1. One of P, Q, R was used to compute mean projected area of the Cα convex hull in nm², and the result was 10.3. Which label is that?
2. Assign the value -24500, calculated as helix-only ellipticity at 222 nm (-39500 (n - 2.57) for each DSSP H run of 4 or more, over all residues; to 500), to the correct structure from P, Q, R.
Structure P
Amino acid sequence: MTSTLKIRQEVPSDYDAVIALTAKAFETMPFSEGDEDKLVDRLRKAPTFIPELSLVAELDNQLVGHILFTPMVIDNGQQQFKSLVLGPVSVLPEFQKQGIGGQLIVAGHQKARDLGFQSVILIGHPEYYPRFGYKKASTWGIKTLIPLPSDDVFMAVELTENALSGVSGMVVFPPEFGV
């Protein structure tokens with residue numbers, strides 16, 4: 001019998017399990033600061049939290065993954081453009097490299113589109129995210145004050161055609177990110 005992965009909106013009864021799985025997912029990651037679980041908790045408590053953009057992956061009634069998108073803006077001094085920041089994406093270590101994170105990203109992008117969002121920004125692995133349409137944010141003149149190891153880890157994706165056309169400026173991360 002094969003198991004079916006179910007992706008659904010996170011509900012409050014999932015919160016503790018999501019915090020635990022997020023901690024576990026990142027505990028051996030070399031680039032992790034070890035506080036992704038606390039970040040999820042802070043973002044959930046933020047006034048900007050959108051429950052529909054917090055998704056879980058469930059396999060045989062076990063939560064194995066989670067993804068969170070949070071509203072933010074790109075500010076060019078004259079205008080502010082609404083966008084989302086993706087992160088973190090968490091998958092339990094024993095379920096990684098099975099496409100679960102990818103399914104969460106695709107489902108999250110669709111939900112974000114359904115809610116009227118047109119773009120997503122992230123800091124992530126430059127070999128992983130481009131398969132979901134992400135490109136260097138600098139392609140659009142989008143910048144961050146966060147010190148990064150290289151330009152190619154700061155990425156953006158257009159959820160609708162030409163969504164970032166004419167958009168440039170500094171990403172203003174939600175205060176919960178602590179940047």
Structure Q
Amino acid sequence: MLLLVAGVLIWSAAHLFKRIAPDARAAMGGAGRGIMSIAILGSLVLMYLGYSHAQGAFYWGRSPEGVAVNNLLMLLAIYLMVAASTKSWITGSIRHPQLTAIKSWSIGHLLVNGDTASMVLFGGLLVWAVISVILINKQDGKPALSVQTTAGREVMTGVSAVLAFGGIAFVHIYMGYPVFG
């Protein structure tokens with residue numbers, strides 16, 4: 001469990017560093033980007049290893065309803081991630097689509113994984129995403145949202161999200177994590 005906690009904390013610290021200590025981050029110059037990238041990659045390794053070996057209490061299990069809601073939240077999360085890069089219509093309504101995607105992903109996974117390790121991983125990343133949104137809004141304000149899009153871009157965004165969901169579901173099934181049951 002220690003590896004998992006360390007991974008979530010390093011992930012959060014690396015992502016929040018620029019917001020919490022902007023002068024220190026600026027003083028790092030261009031090298032700071034590489035250092036933060038290494039920290040983030042290291043945190044992903046720690047989270048993967050920590051989650052796969054963690055033991056702890058089990059509070060609730062999967063239900064068909066929970067799985068259905070989880071899958072809808074996952075599709076929403078993937079759509080938001082794709083939309084953030086394609087500048088789809090939703091990015092004109094949601095200020096932080098990627099962080100909103102992380103929140104959707106976290107909540108979905110918490111619905112179907114009621115063990116301590118899942119609470120640390122998904123709950124920790126949910127807390128990080130909420131804090132990130134608060135800090136960004138506090139520091140950058142809330143500029144007006146507007147997006148110019150086309151029907152083709154919207155179709156591409158939707159199709160890309162469904163295909164990515166299928167790929168992620170396949171990987172989950174391959175790794176032994178049930179997706180649809």
Structure R
Amino acid sequence: MSIIKHKDQRVAILIDVQNLYHSAKNLYNARVNFSEILKAALSGRKLVRAIGYVIKTETGEETAFFEALTKMGIETKMKDLQIFPGGMKKGDWDVGMAVDAIRLGEATVDAVVLGTGDGDFVPLVEYLKGRGRQMEIISFGRSTSAKLKEAADDFIDMSADPKKFTIPIKKSRNIKPKIKQ
């Protein structure tokens with residue numbers, strides 16, 4: 001894919017935090033380097049808005065992480081984790097991301113970058129391309145829908161340089177006390 005990215009393009013970056021988090025954890029046993037994602041997605045263009053879609057749990061243990069995203073310049077939109085009778089859990093932002101992408105894509109920006117590998121976004125990509133917007137995807141290629149890659153104008157494969165886009169998870173050392181016998 002060869003597209004032109006010029007410094008005057010207005011860009012919105014919409015990040016499916018859960019999707020990238022689980023991909024990094026499952027593929028590389030690592031965390032996502034969201035700062036590097038912003039840099040790569042922006043490519044020297046004008047950032048209009050960067051939004052991270054996150055899920056809040058009952059414990060609130062992710063609060064520091066959400067604050068770190070905000071300090072990076074990523075606005076966070078939160079939704080509570082849904083827990084159904086029987087224990088099944090659900091938390092996704094697909095519709096919210098799509099609505100924001102359409103709002104921004106129809107009025108404010110030249111390019112929309114989606115940080116996700118979820119193939120459910122193919123109709124959104126096709127819709128906004130049909131409205132003249134440049135649609136780009138940034139995610140781990142190894143866990144990205146082939147149809148999503150195909151539909152996008154550009155695909156940045158974070159799997160091509162996982163060290164750049166991930167942060168190793170620090171292993172807690174299990175030190176067992178020595179027992180004198």
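1. Answer for the origin of the read-out: P.
2. Q
None of the figures in this text is laboratory data; all of them are computed from the coordinates on show. Keep in mind the model is a prediction, meaning the values are calculated, not measured.
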